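Student: As structure tokens, here come the structures.
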Structure I
Amino acid sequence: MTGIAPARPHKEAARITKMLDMVLGVDRFDRAPVDVATLAMEYSANVAPEGPIHRVEEADITGCVGALVCSPQAPRQWAIMYNRGQSDGRRAFTIGHEFGHFVLHRGLIESDPNYELAIYCDEEAVVQRGGTGIEAEADTFAADLLMPLHDFRAHLPPKTQPDFGMLSKLAQRYGVSLTAAILRWLEYTETRAMLVVSNEGFAHWAKSSKPAFRSGRFLRTRNEVYELPGVATAVTRSFSDEARAGISQDSGIWFPEPVIEMCLRSDRYDQELTLLHFERRQAWNDDEEPVVDAFDRFTTG
């Protein structure tokens, strides 16, 4: 077998998740996250013994966070590379993303000359989960594999408004970055919420939950410069315990309604994470048409 077509990220991740549950037990996350590097090599050796992943290693791939490459000779030998300097949590999701490309797209990468026997993935595709096409499929696979939705929802119900403490515990449970855990929660929460990643008072990117997006609560960050409100914690840099737990911001500061703003600073990546919780004043119908906008960083899965 040289690849899986059409790509079915949910199904393939669920297949491996079921296998891990049978071998390690359904309570496996109580003991340890998925060892995705070992899993990638062992699983590939079983499903594609003629062309497995034989290396998962750190490398200098400037401009990218991860890559899946194969040898020019047949049978293909594959390798996953991740860029230097990533935290343990970010590295795990990067490896999971590239493992997803192997499971879902290796036939395409091997046969399509446009790929030149490799695929290189940048920060937008992996960290921000802002890619499309096969990049979105690899993200879906990685999120499903590392943070199975049934387990995640059991620990954080969809109606709960979490703080950074709750989300950090889940990030540790699944061995991923805090950003990855927040993005996973935003996929299914029934609350209106938004993550804003910024530096020096300007938003790099933002992601809204579906209920927030449908109510018009999103930020345009692609091809536009969004300056944060002057009293936002990321601007005032008052990174206190109070700011981390949540402070009230009045109507008209972020949006035409009050919000609870939670903010923390990541010195490692020189950025701030701001989590906004909106008051749930009415039910937002999932069948409504979303607000038409160029906010193409938001994905609905």
Structure II
Amino acid sequence: MRAVVTGKNTTQRLLLDEPMSAHTSWRVGGPVDVFYQPDSIQDLVTFLSGHYPDHEIHWVGLGSNLLVRDGGIRGVVICTLDLPGRIERVDEQHVQVGAGVPCTVLARQCARWKLGPAAFFAGIPGTLGGALVMNAGAFGGETWDVVKSVKTIDRKGVLRTRTTDDFKVAYRSVVGATDEWFLGATLALSSDSDASLSSITALMRERGSSQPLGKRSCGSVFRNPPNGFAAQLIEVAGLKGMRFGDAVVSEKHANFIINTGSARAEDIESLIEEVRDRVKADSGIALELEVRILGERLS
């Protein structure tokens, strides 16, 4: 059984000194030396096998879990958003998904196909590629709970298929082969008669009632500690509304930091460090980052 959903046709682009503020959900960040956005796997293979071999490579999708410092990134950023946005149902239980597919799109398509558990993807503010990197989760589900295998590409453009046995997966952590990146995954799902678009809408409404959606943020800044919640620790420490410049701890959800205007990456990072220090002093718990921080500070 094969059913295919395809995305729009786009054109690859290669840009020099591209501001990363245009590619992160916080809308901050200095320039990257080389920004590459391929529109096919073959173009990506060609690029990796023959261009910038000595440059460090970083991967982004929607940029929703990323803080790029104001000094920018030395190296190459590859953006997966224009890679084929396919969600393909290959049989009754398995779905193949490209890394650039937004998790909310994946959740809705699985609901149409009456497959689950997949509704939790609606609560992940990023693409499948990013969700695979960090084992993202929401509403009690985690990405790697439903992964059967993944497609990867390495620094030389070599494509591979790997099973879950090749990775060590934990809460918001995935460790596997070095210098390989996810291009997609095969998900093992099952029939779910309760799956529906209305249930996805309800979950999104629930998320919107407790999180500052539509604001410039990265989602959750800190991982939840064992048997606890980062947001609760931050709130108990009295840090809601704390600000550095235009970077503010959300009054709605304390584990979100909002760019309310013209915040710099320096403002956001300083606020992150202050929150972590204050929570440690208040509760004795050292919060760990969920957001990735890349690049150089301005001198």
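Student: With mean count of other Cβ atoms within 10 Å over residues 203-210 computed per structure, which member of I, II shows the largest figure?
Tutor: Largest one: structure I.
Student: Same structure again: One of I, II was used to compute semi-axes √(5λ) of the Cα gyration tensor in Å, and the result was 30, 26, 17. Which label is that?
Tutor: Clearly, the read-out refers to II.
Student: From I, II, which structure was distance in nm of label points 7 Å out along Cα→Cβ at positions 67 and 243 = 3.8 calculated on?
Tutor: Label of the source structure: I.
Student: Can you tell which of I, II yields 0.55 when FRET efficiency 1/(1 + (r/R0)^6) of positions 107 and 163 (r between Cβ atoms, R0 = 25 Å, to 0.05) is derived from it?
Tutor: Corresponding structure: II.
Student: Determine which structure produced the value 2.1 for distance in nm of label points 7 Å out along Cα→Cβ at positions 19 and 131, calculated from the coordinates; the candidates are I, II.
Tutor: The read-out comes from structure I.
Student: Quick one: helix-only ellipticity at 222 nm (-39500 (n - 2.57) for each DSSP H run of 4 or more, over all residues; to 500) came out at -7000 when computed from one of I, II, so which one is it?
Tutor: II
Student: For structures I, II, which has the highest computed value of relative contact order in percent (Cα under 8 Å, 6 or more apart)?
Tutor: Comparing I, II by relative contact order in percent (Cα under 8 Å, 6 or more apart), the maximum is at II.
Student: Quick check for you: by FRET efficiency 1/(1 + (r/R0)^6) of positions 171 and 227 (r between Cβ atoms, R0 = 25 Å, to 0.05), which of I, II is greatest?
Tutor: Max of FRET efficiency 1/(1 + (r/R0)^6) of positions 171 and 227 (r between Cβ atoms, R0 = 25 Å, to 0.05): II.
Student: Among I, II, considering only distance in nm of label points 7 Å out along Cα→Cβ at positions 43 and 195, which has the greatest calculated value?
Tutor: II
None of the figures in this text is laboratory data; all of them are computed from the coordinates on show. This structure is a prediction, so every number in the text was calculated from the model and none was measured. Cβ atoms are built from the backbone, for glycine too; each structure is taken alone.
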